[in-house]
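Values in this text are rule-based calculations from the coordinates and carry no lab data. Just so you know, these numbers come straight off a predicted model, no measurement behind them. Cβ atoms are built from the backbone, for glycine too; each structure is taken alone.
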Structure I
Amino acid sequence: MPSLMRTPGYQRLVGAMALNQTGYAMAAVVVPLLIFDVTGNPTLTGLVSGLGTGALVLLSLLSGAVTDRLHASRVLRVVVLTQAIVWFAIAAMLTFGEFPIWAIAVLVIVAAALGAFDAPSEQSLIKQIVAPNDLGSANAVAHGRESAAEVLGGPFAGFLYAFGPQVALLVQGCAHGLASILVPPKSLVARNRKDAEPDENSEPIINAAVEGFRFVFRHPGLRGITLVAAVANIPMSAFILLLILSFRASGSSAFVIGLISASFGLGVIVGSFFAGALTKRIPLGRLGALALAFFSGGLLLLTVVNHNVAATIVVLFIAGLPLASFNSAIGAYTAAVTPEGQMGAVTTASTVPGIFLMPLGIFFAGFGFDQWGVTISMAILSVVSLVATVLIFLHAPLRSIPLLSDLDDQT
């Protein structure tokens, strides 16, 4: 880890993504509260959030290929700066005039869609900056940092929301703006890779994107990961929003809701301290089964304790503990088996099929709460999570993925 943190450009990337993801963590609390408080409609709240994720999925079809073509550093800087401008615009709309909720919703969807460039940009930069034997640790840091942003961003957003949603939105915009400054420049990244391939490519972007999808679906390990992720991301995308709506409807403060949303991320943070070592000792399939079993058990417990704030926080913390190891193993495995010139396109191709059902999950959180309440809706999510766990055991190529240390970087 010390050698990793001394790698030129890596600290800047960690700082940029930490600020960027803090903005996302704040938005995950502020946006549902804002839409729900203005409209009082859980289904509409879920619809807006679901449309944002749907737009992200659609943009993700080409985001990886665009990242490979234009260079990850350049793309990431432009995207996070644009997100800052969007949040500043929404804050101004709330402060200086009465705008229809649909106008705010459109900007929220735009900001969410731009997140499609995050994963391919970060994975591409990690691939270029980090040595192959540090990929597991680098991805563990990435997921731990993301969870740290959730832990800090959620309660902080709830605290600021009490002073007005525009205050929280302004801070979100500042976080994204600072992130754009910290993104490591292309020149610094290039110095780390003496053998780096030129990023200028004559291949059409659509063709590059198609090749990324072909690579994923022809690779049995990546294909298995994508299948499991497609199912698991339905409850993953829904459970926090479902809890936010439930506790807000029962009168909980924005700060308490922020604490609840942060507790799962805190569990992931604690788990990330062991993730680097676990990815070197336990095969990816076993890590996935462990992580999803914990998560499924947590959702089952939430069907019983979802009205108690303290119990909900404890259950979410425990459920998040193994997730960093699984996620970091997926990121490291993808990086290890992917050619550097295709890193962005392959990251996108392996992500899009895995997240294309997330809008359905998010919409279900609002609709399910509206129709059946939190307990029945959470029970349905727990069953879906159990299905994803079973898929790991049924998919032989996923079970047979070796330890990351046994993989050749040129696979």
Structure II
Amino acid sequence: MGIEQSSSLAPSNAEAGSSRRGFFARAGAALASLPLLAGGEGLAHDNHGGGQDGARRGPLIIAKQGSFFAGGTVKQAPGDFNPLVNGGPGQTLHGDHVYTQFQSPVFPRKLPLVMWHGGGQSGKTWESTTDGREGYQSIFLRRNFTVHIIDQPRRGRAGNSTQPATLTATPGDQDLFVAWRLGIWPNFYPNTKFPRGADALDQFFRQFTVDTGPSDRAVVTDGAAALFAKIGPAVLLTHSASGVLGWVTATKSANVRAIYAYEPTDYVFPDTELPNPIGTGVAQISPNPVPMSDFLKLTKIPIRMQYSDGIPPTSSPYPRVQTWINRIAMGRLMVKAINKHGGNASLLHLPDIGIFGNTHFSFADVNNIQIADILSDYLQRQGLDRY
């Protein structure tokens, strides 16, 4: 059905722009309720697209996709470059940048989602799951978000480092199995939501990767801040070790409009209000001090921490599990500190709402649609999912 408009009633440029924006907002919301062709599910099952088995999903509709680098430095070698001398002086090395790949739907919501991997991981974390289901990259594209998946400086596709590092090849898969709360090796927890099967576990271990340069919080967060400067306002999703990097990035960029932190492992506090460390030995968790002026920036945005199952209420004989008991306790203290200064922070422990068996990678577990629905509900309640 066409739309006719009399030329005598044509709007001005300003009116036309406003009209087009209103049309696309309405169209985006309407499209989210329509079924796709080829018998697939709609772009949204309900108001945010949850509740569907990934096997029933229709084709993805992508309006635009791409990738680019942001931030970084250039290292200059002394001397003058001579093209007749191979490997000679005077050359440059570009490195320490962040990499992002992005996909945009036809009618994107206003704020993109930036997904930041954890320690020993790359952007693969957010792509398809270890058993081949859709991960957050596709789930939230279907929910009409532009999705950016990043590799932090000196990791993965942002691996060019301006500083050398020694790479080791130390076996440690079994430690990770316990640390990420799949179970106590070689046994899974009976109620685990991790995908069962030898192939899924093999894929899980193979997605781990290494840093290609020294760990440097300033370098990494400068790169992330440069990304936000380039793409504008967005919601940041962090996981594990990137949790503290997300807090710091938000102090460097006002374009971080909210942070949803999956199982952050480190926490920031005003340098004048530091709590005592929690725990002892390898399981000890200590606060990270930041200037009060930086901490107060975290009170200006919504912040949610989310933790999964496998964290006993009091103690564990396994140091890697005890660490999580101490972490969630420190996380609660950070939430309290943010709210004390007028912020909007919360901590969700999934067993408290009747969701059991999830691991450190809840967004990739077999119920990741349910986990995604929790995020969608939060974004909606905070007004972060508007068109």
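For structures I, II, which has the highest computed value of percent of Cα pairs over 18 Å apart, for residues 174-237 alone?
Across I, II, percent of Cα pairs over 18 Å apart, for residues 174-237 alone peaks for I.
Kindly point out which one of I, II the value 0.65 was derived from, the read-out being FRET efficiency 1/(1 + (r/R0)^6) of positions 158 and 222 (r between Cβ atoms, R0 = 41 Å, to 0.05).
Answer by label: I.
To test your reading of the models, identify which of I, II gives 57, 47, 39 for Cα extents along the principal axes in Å when calculated.
I
Given a computed value of 29 for relative contact order in percent (Cα under 8 Å, 6 or more apart), which structure among I, II does it belong to?
Working through the options, I get structure I.
Assign the value 55, 37, 29, calculated as Cα extents along the principal axes in Å, for residues 70-277 alone, to the correct structure from I, II.
It traces back to I.
To which of I, II does the computed value 3.2 (distance in nm of label points 7 Å out along Cα→Cβ at positions 62 and 334) belong?
II
Work out the source of -28000 here, i.e. which of I, II gives that when helix-only ellipticity at 222 nm (-39500 (n - 2.57) for each DSSP H run of 4 or more, over all residues; to 500) is computed.
Computing helix-only ellipticity at 222 nm (-39500 (n - 2.57) for each DSSP H run of 4 or more, over all residues; to 500) on every structure in I, II gives -28000 only for I.
Out of I, II, which has the highest value for distance in nm of label points 7 Å out along Cα→Cβ at positions 214 and 246?
Greatest value across I, II: structure I.
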